[in-house]
1. Given 0 as the derived value for helix-only ellipticity at 222 nm (-39500 (n - 2.57) for each DSSP H run of 4 or more, over all residues; to 500), which of the supplied structures P, Q does it correspond to?
2. Computing distance in nm of label points 7 Å out along Cα→Cβ at positions 60 and 652 gives 2.8 for which of P, Q?
3. I have 20.5 for mean count of other Cβ atoms within 10 Å over residues 68-75, calculated from one of the structures P, Q. Which structure is it?
4. Taking FRET efficiency 1/(1 + (r/R0)^6) of positions 332 and 612 (r between Cβ atoms, R0 = 35 Å, to 0.05) from the coordinates of each of P, Q, which one would give 0.95?
Structure P
Amino acid sequence: MTNYRTKHRIKAIISFILLLGLSSFLLSQTQEWIGFTSGKNIWCLADEGQYLWVGTIGGGLVKLNKSTGEFIIYDKWNSRLPSNYIISIATDSQGNKWIGTDIGLAKFDEVNWSIYNTSNSKLPENYISSIGIDAQGNKWIGTWGGGLAKFDGVNWTVYDWSNSGLPDNRVVKISIDRQGNKWIGTFNGGLAKFDGVRWTVYNNSNSMLPNNNVFAIAIDKEGNKWVGTWGGGLAKFDSINWTIYNTSNSGLPDNYVYAIVIDGQGNKWIGTNSGLAKFDDVNWTVYKTYNSGLLDDHVYAIVIDNQEIKWIGTYFGGLVKFDGVNWTIYNTSNSGLPDNRINTIAVDVHGNKWIGTHEGLAKFDGVNWTVYNTSNSGLPSDYVYAIAIDRQENKWVGTFGGGLAKFSGNNWNVYNTFNSGLPSNLIQTVVIDEQGNKWIGTSGGLAKFDGTNWTVYNASNSVLPSNDIYAIAIDTQGNKWIGTWGGGLVKFDGNNWTIYNTSNSGLPDNYIHAIVIDEQGIKWIATYGGLVKFDGVNWTIYNTSNSKLPSNWVNAIAIDKQNNKWIGTREGLAKFDDVSWSVYNISNSGLPENNIWAITIDAQGNKWIGTTGGGLAVYREGGVIIPPVEVKEKSNEIPTNFALYQNYPNPFNPSTTIEFDIPERTNVKLIVYDILGREVETLIDKELEPWKYKINFTATNLPSGVYFYTLRTPKFTKTNKMLLIK
């Protein structure tokens with residue numbers, strides 16, 4: 001991870017070309033689920049002439065034009081791909097792609113999808129870890145826990161430890177030699193050879209195999225098997241003798257080997273946790289982030305095409321091409337999201353989304369992405385755990401280990417245990433009260449910061465039951481409701497403390513992950529014992545036994561304008577209207593992953609859902625609305641009257657600009673209607689400061705015709721007409 005950030009410290013002779021692919025991502029007004037992911041976590045690759053197929057962890061399947069860099073992404077939101085976690089890819093002689101995911105097998109002929117899983121076939125397990133195709137066109141499918149399956153297009157044959165010589169049901173790798181023998185790498189069971197009748201098993205007890213966890217297998221022209229192990233290094237096996245290469249006796253940079261391929265000259269290219277190695281049977285050449293164009297040392301996938309070009313997939317740095325001299329970086333993401341692990345989401349008054357990830361802070365304005373990290377900004381740590389936005393539009397960013405950062409949009413101020421009263425650099429939550437005080441939950445207690453002074457509350461100087469503060473909410477009376485990790489719930493009115501825990505209240509669990517307060521002042525509390533409703537007197541518990549809550553591990557809660565509760569759990573998303581439950585998971589919705597860590601609802605009613613590895617999902621019943629617009633200040637002059645001006649150009653296709661004046665701080669709505677008076681799009685629904693504004697409206701998905709746009713505030717309403725001609 002450290003070397004990943006050294007990407008600019010590379011010899012000048014290396015040419016980096018960032019080929020920004022043209023993703024086929026279009027937002028439909030009726031599409032209820034969309035997603036934003038990072039495609040840089042690459043697990044598998046398959047070469048197909050002009051195209052490279054890239055399997056990512058969380059970012060879906062990518063078809064890359066190797067000449068132009070243009071790409072198409074197939075994911076849960078735009079195809080029948082069952083999951084965005086792509087574990088294995090193989091291409092058959094008819095050009096069909098066989099895609100292994102964590103929840104089933106997919107066949108794709110670039111038009112039609114066929115899905116195989118344990119429910120509709122004899123596939124023994126849905127986690128597909130490896131795929132091999134023999135000369136007869138049979139697919140040999142390795143699963144994680146279900147053994148090995150052979151599929152001839154009609155019939156399935158399953159081999160596992162109970163009915164065959166397979167030493168372990170966790171199959172990691174399959175390679176097929178010229179004689180048709182299957183060489184099968186297992187997790188903890190060693191290496192197995194299967195000739196169709198007999199099984200031969202090699203492990204560290206009966207052979208010189210250095211480790212029983214076999215992650216990679218390649219077979220050279222002489223029939224030697226090159227076996228990569230997880231912790232034991234590299235082994236060469238000529239069917240009689242074993243030769244072991246590891247960090248102690250060779251130039252292998254790491255004993256954890258994930259990928260092996262062999263080029264036309266017989267050189268072995270080896271992907272490890274510590275870089276890429278080339279071995280010509282005598283000499284070793286090692287490529288790392290500091291001496292090559294690699295952006296990450298975790299090399300998990302390699303293919304060599306018919307031009308002898310090496311395509312290298314790294315787990316944190318994306319896809320790289322190496323032609324022997326030059327390194328070229330390729331984009332495989334559908335967004336600028338830096339990482340698929342989402343910790344927190346906040347929306348500012350302009351509708352920008354601020355997203356905290358494990359690899360930095362991202363800002364998304366509906367069109368453009370801006371990423372802030374430790375390399376390009378004053379952010380003290382890339383692990384962003386909490387975000388709060390004050391009335392001056394400063395972002396207060398809590399990090400995991402780097403303390404608290406204030407970002408004005410231009411300048412960064414960092415507060416930590418060395419230069420401030422902050423009790424810990426591990427920030428888990430930040431909220432801002434009506435007076436502008438920041439209340440900061442840390443692993444070392446609760447801190448209040450008024451911009452000058454720090455006040456710290458902990459288990460030593462107060463009745464706070466735990467120093468590990470995970471959640472804070474402030475009610476209309478100014479009471480702070482504090483969720484602790486292991487100590488229960490605390491109410492603090494500025495003087496008095498009230499403790500609620502499993503011993504003295506209806507709280508089902510003392511581990512509080514989130515607190516939200518609705519318009520009636522009811523507290524909704526996320527615990528690892530279910531969802532809790534507390535009205536100040538009565539406690540109501542919702543769990544998997546008495547409701548349709550999908551899991552008792554509740555991580556996040558958000559409440560929409562209709563007072564529906566949106567609840568993120570380890571096993572999916574739930575909507576609760578106080579009577580009925582609706583549950584969304586990877587099987588019945590566009591959720592990319594069931595483990596939901598963050599939920600925020602914007603002015604359009606879109607639910608922004610952060611997952612622990614599947615990226616960012618957006619959901620809105622009736623269709624997601626993310627206006628491809630930008631609110632800009634028109635001039636430095638503050639107007640004296642409300643005004644709505646005629647759009648320009650008019651007629652237009654497909655974009656036009658709308659200008660308006662706001663003389664005082666107020667709630668503003670700007671809505672577009674069709675000729676029948678039906679709402680087409682809400683461009684603005686938020687509080688704005690006094691200013692002259694202009695906003696872009698794009699009607700890509702609308703038909704030609706007359707439209708109206710209405711500016712509405714508590715004191716002013718005006719409607720203008722505009723004409724779209726395509």
Structure Q
Amino acid sequence: MNSTHEPSPKKIGDEGAARPLLEWWFVHGSFAPPKGPLSHFMIAVFKQDFFFENRKVAGGFSRIEAHLDGETGDVRTDCRIDRGLLGVARRLRRDQIDLNADPRLIQAFLEELQTNGTPREVNLSARRAVFRPSPLHLDWDGLALRESQGGFRVSFSAAGRGRRSFRLEPEYDGFEIRFPESSGGQEPSMSYRTYPRLGLRGTAAGRPVAGTAWLDHQWGHYDWLIANAAGGRVLGWNWFGFNLDDGSDWVVIEHRDGQTGKVLSRQATRRNSRGEIRSIRNFSCRPERSWESPRTAIKPPVEWSLDFPEFRGLLRFKPVKDEQEVPVFGLARAIWEGAGTVEGRLGGKPVSGRGRGEFLGYGYLFKLDDLVESFAPRVDRNLAAFFPRTMTRAALESYTGERRDSVPPRIITDMVSRPVWDLLDRKGKRWRPIFGLILLDALGRDTAPYERLISVMAELPHTGALIIDDIEDGSLLRRGRECIHLRYGQDAAINAANAVYFLPTLLNFSHLKLTDAQKLKIQDIIMTQFVRAHLGQAMDLYWSRNMTPATLARWLEDDAFEKQILRMYELKTAAFVEGLARIISILADAPPEVGRASAEFGRRLGTSFQIVDDILNYSRSEGWRKTAEEDLAGRKMTLVLYRAFRLLPAADRRRLASIVSAAGSENEAEARGLAASLVRRSGAFSACRETARKTLEKAWTSFSKRLPSSQPKIMLKTLSQNLIDMDFDA
């Protein structure tokens with residue numbers, strides 16, 4: 001399908017008197033001094049207004065920048081907004097945002113803006129932009145972009161690399177790209193004018209430079225970003241700009257559903273060396289390789305093959321450097337925006353040239369699993385590097401400190417690695433190491449040197465604890481399959497679980513980035529959390545073993561017994577989360593008051609999680625992946641059960657007590673079903689979930705005051721809230 005190209009305005013601001021809600025200017029290019037390496041830059045400036053309650057509301061400006069230094073290979077980025085845009089964002093309410101993104105993320109983002117302002121990844125500019133649309137004149141916070149004498153002038157400071165001042169001369173008049181509406185109505189109402197081939201001359205840090213550039217201007221409405229017709233679904237895109245050595249220039253775009261990844265529309269527009277412009281839709285873009293951001297865990301495709309049958313063309317885009325991620329203001333979190341090269345064949349002839357890729361929408365979060373799936377592979381890689389599925393001699397030597405053939409790897413594989421990895425590979429949520437990684441980032445410390453330590457310390461002991469817990473509880477299922485002790489034998493299961501309790505201490509003491517003082521503090525925390533967890537388990541076991549009618553009656557008469565249950569949760573479950581938060585504070589060299597606040601938040605999060613986990617124990621959904629109502633069968637005194645007793649009428653309370661305190665009966669399954677129905681209708685679920693939410697919210701309010709605003713902080717709140725709101729039966 002070809003699109004038509006009508007004559008478009010000569011001046012970039014002459015598109016009409018009525019200004020659009022959304023407008024942006026996108027400039028990128030490459031330059032070099034005589035006999036010097038090629039550097040790359042990108043600047044995009046956005047002017048945003050809004051429409052609320054049947055009226056237009058003035059917004060403000062934002063911009064993103066990326067600078068790739070040809071000499072060092074360093075990439076410097078910048079994202080900034082003005083006070084006008086922040087003011088509008090801070091006035092937004094959750095009910096005014098109709099998006100399919102995770103509602104907890106939206107709420108956390110808005111609350112952080114309203115309470116603490118912009119996250120650290122976004123600079124807030126106090127300066128007001130000077131803007132005139134025609135001829136284009138934009139001056140804002142060190143950036144000047146102006147239309148001048150048939151070309152453009154742009155000047156800016158490049159993140160510590162000095163001032164750049166360029167004159168951009170078009171090799172030909174720009175042209176407008178039309179996006180005709182598809183049969184599905186997916187095409188956004190966005191106008192697009194491009195100047196894809198500009199000569200560049202000027203200075204960079206006082207040195208004369210020359211090169212090439214590209215400038216786009218887009219204007220329209222927010223359906224370029226949000227498909228309102230589809231219920232507020234966020235959109236993303238894969239965009240490419242190519243300048244090929246056959247004289248052709250290309251703009252290629254795929255619009256994607258941000259959640260499903262489904263391509264909603266695509267168009268490739270080529271202007272050949274004779275000035276002929278043609279747009280097609282019959283082509284394909286295939287990602288060949290992705291890159292994982294160490295900062296955000298977003299995994300955008302960065303290397304692509306593009307197949308154009310109508311042009312008999314196959315092109316390959318490769319980035320100059322993988323790490324060209326730019327933070328953005330909003331729920332998308334970041335965009336991959338980078339320089340690259342293109343090569344391939346067109347019409348049977350080889351071609352090559354300059355390219356740029358822009359890949360947006362890979363960082364949206366729609367549910368807890370999205371966050372988990374973005375981090376979990378990193379956690380698993382670190383676990384496998386330290387604790388291999390198939391044990392190696394090198395790993396054993398690192399554990400024992402012995403370099404001799406005294407421990408056969410095959411035996412350790414069978415008796416330790418295989419049982420533990422059997423459980424690990426059943427794909428738990430990995431939320432503890434993810435919590436640790438995000439917390440460290442929120443505290444301002446680079447996570448890369450500590451990823452393995454955090455992954456191992458948070459996940460291996462937890463896995464060992466699950467194995468032991470299932471033995472002590474007589475459990476049958478764990479994560480949808482038979483428990484480890486049933487599959488491998490109780491003796492092997494106990495030994496493997498105990499082994500992974502101790503292994504993380506080896507990694508702690510061998511870590512090259514830690515001081516001796518830090519190692520000792522961390523070791524003290526590890527040992528303390530193990531002791532606390534076992535004391536909490538002792539309380540749990542005692543209540544289960546001694547739940548007779550008489551003792552149950554005494555417990556229910558004791559108004560302080562609920563506090564004992566919560567204390568058991570703090571010890572048994574929250575000890576590992578609190579300990580992890582303390583360790584993270586040590587890694588971050590956090591001030592004492594921040595360390596205490598982190599520990600308190602970890603303790604409250606762990607406690608709240610256990611309250612919710614006890615609610616979920618009554619789930620009969622396949623998503624639960626454990627035996628339903630197992631706590632009732634094991635006569636566990638949980639907060640859910642205690643609250644049910646408190647809330648039920650007297651007759652129902654007596655009936656429930658007679659069932660749960662019985663040592664066993666001929667109709668045990670039937671009785672347990674009756675007990676579960678009594679608990680369900682008591683109102684204990686909603687009461688306990690409210691307790692969990694209030695506990696977490698109070699802890700977050702206190703902890704949040706100690707943390708500067710940042711994307712990781714917003715993610716930390718989102719993760720925590722999602723854990724407390726889990727509901728497999730919803």
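1. So the calculation was done on P.
2. Considering all the candidates, the number was obtained from P.
3. Clearly, the read-out refers to P.
4. It was calculated from structure P.
Taken together, the values in this text are just the output of simple stated rules run on the coordinates, not laboratory data. This one's a predicted model, so the numbers in the text were calculated from it and none came from an experiment. Cβ atoms are built from the backbone, for glycine too; each structure is taken alone.
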